[in-house]
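Just so you know, all these numbers are worked out from the coordinates, no wet-lab data involved. Predicted model only: the values in this text are computed from it and were never measured. Cβ atoms are built from the backbone, for glycine too; each structure is taken alone.
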Structure 1
Amino acid sequence: MSPRLFLQVASVEMRKRMSYRVDFWINAFVGFAAELTVAWFLWTALYAESGKSVIGGYDFDTMLVYYVFVIVFSRLVRGTEFEANVSQDIYEGGLNRYLVFPASYFGLKYAQHIGGLFPTIVQTGAFVAFWLIATGGAGGESITPTGVLMCAASLILANLLYYAMSFPLHVTAFWADNVWSLLVTLRFASNLLGGRMFPLVLFPLFLRNANEWLPFRTLFALPVEALLGRISFDAWLQGMAVGLVWLVVLAQVGRAVWRRGNLQYSGIGI
């Protein structure tokens, strides 16, 4: 797939996502405010009940900063989550038009994914600016230029990895009547094991050690820990290496499932 075609597809998707600007911003800010409010009440109660000022190495301000960034970064990692487009193409027969295109279906869908991600990048900048203005940067004193670069590299890998994790599940639509339950399972597992629900340092030691070799930590915890300076450079490199290995494996799995499903695709939908 040529870079020019990739950019054109991404540009079309970006403009489509921004068609309803008011709805776009209202949903974004309401969702962010709701999640952060729940986290604030939850951890206010937990710190008060425990009688501790530090839990898992996080004081209250730093814990809120963790949630601010994990909420906005999760949007960058997941993007639009395909919005079931891949499985719908299979169910409704819309896949036909892609099969005659002189380009990879995998690449075309990722171009749409990236196009839908651009507005989310704007949202992320707005949310971070809101946090800086509202709090004066409280709890983010450990953020450094090196941490920012490490975080940016982690987010790029995390976005690719989540796409590679989702694609095989969508492609099971060649055989399954509904893939929604598989996607919900992936979302729950990634939230829990990826550090989206709470910092992974709160897990028991044996679970933390096992999770080091799973792909989920790369999605959310690694970028936030890198940004906040809560991970060493060597540990960050190890996390990136684990994520890259899983990316290669899952990409091959996705391609294999796609090729196998194509052999029985009838072209009239399901």
Structure 2
Amino acid sequence: MKILVTGCNGMLGAECMAFLSREHEVSGIDLDDADITDRAQIMETVAIRSPQLVIHTAAYTDVDGCEQHPDRAYKVNAIGTQNVALACARLDATMVYISTDFVFNGRKKQPYIEFDEPDPKSVYARSKLAGEQYVRSLVNKGFIVRTSWLFGKHGKNFVETILRLAGERDELRIVSDQIGSPTFAGDLVQEMARLIATGAYGIYHLSNNGSCSWFDYARKILELAHVENGQVVPISPEALGRPAVRPAFSVRRTS
């Protein structure tokens, strides 16, 4: 199968390129190749590559940055996704759109399922949900994959940040009352490949099993890395003072 990966230099995009190229003809694009917010450019680029499947990982994922720059957030995450979806529709290609657990408000007391009503509380989350809506309305063969708390070998992630900060600070102040499911990018790509093979288009929640707080996550990272310096101190989201609201509970049922 001919596959095109947008955002191929990012954490998930690079993992898609490495894993899927074992069995498929895979090419990738990033900002140096084409700007997803430029409709004419992305339509031409996708048409030239003529993929049967497009995995759309490109996004503006800086949650606080989205809150401070909402026009950019919607331009990339909503309109950029609309452009990719239109390109897929023209070729009758399958599209996989990577969405987020942040589309939920975080007030539910048990894991979210795919049929729960989204209620995003940040610009980032609203822009990603807008992307979902474009995929659903424009693409005949589409997968919407909601995942969470990604970490991996490529790009910035929480694991890398905690290990770096532990070497720079005596104390790490980490939010203790936001609960989610850390997900390894390599595992996510393998599960996406299995899902794509089914042809059962729709919305799916894909994450690693289990859940924890950012505080517990940080402590486990240091424990597994055998790092003794860097005391982890629990704090509230309010104490951190970030611009964007995060869901307090975003665990989803994945089976």
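Details
- If distance in nm of label points 7 Å out along Cα→Cβ at positions 130 and 202 is computed and equals 2.3, the structure in 1, 2: 1
- Entry that produces -24500 once helix-only ellipticity at 222 nm (-39500 (n - 2.57) for each DSSP H run of 4 or more, over all residues; to 500) is calculated, selected from 1, 2: 1
- Relative contact order in percent (Cα under 8 Å, 6 or more apart) - highest-scoring structure of 1, 2: 1
- When distance in nm of label points 7 Å out along Cα→Cβ at positions 194 and 226 is computed for each of 1, 2, the one that comes out at 1.5 is 1.
- Structures 1, 2 were shown, and distance in nm of label points 7 Å out along Cα→Cβ at positions 18 and 114 at 1.7 was computed from 1.
- Entry that produces 18.2, 55 once Rg and Dmax of the Cα atoms in Å is calculated, selected from 1, 2: 2
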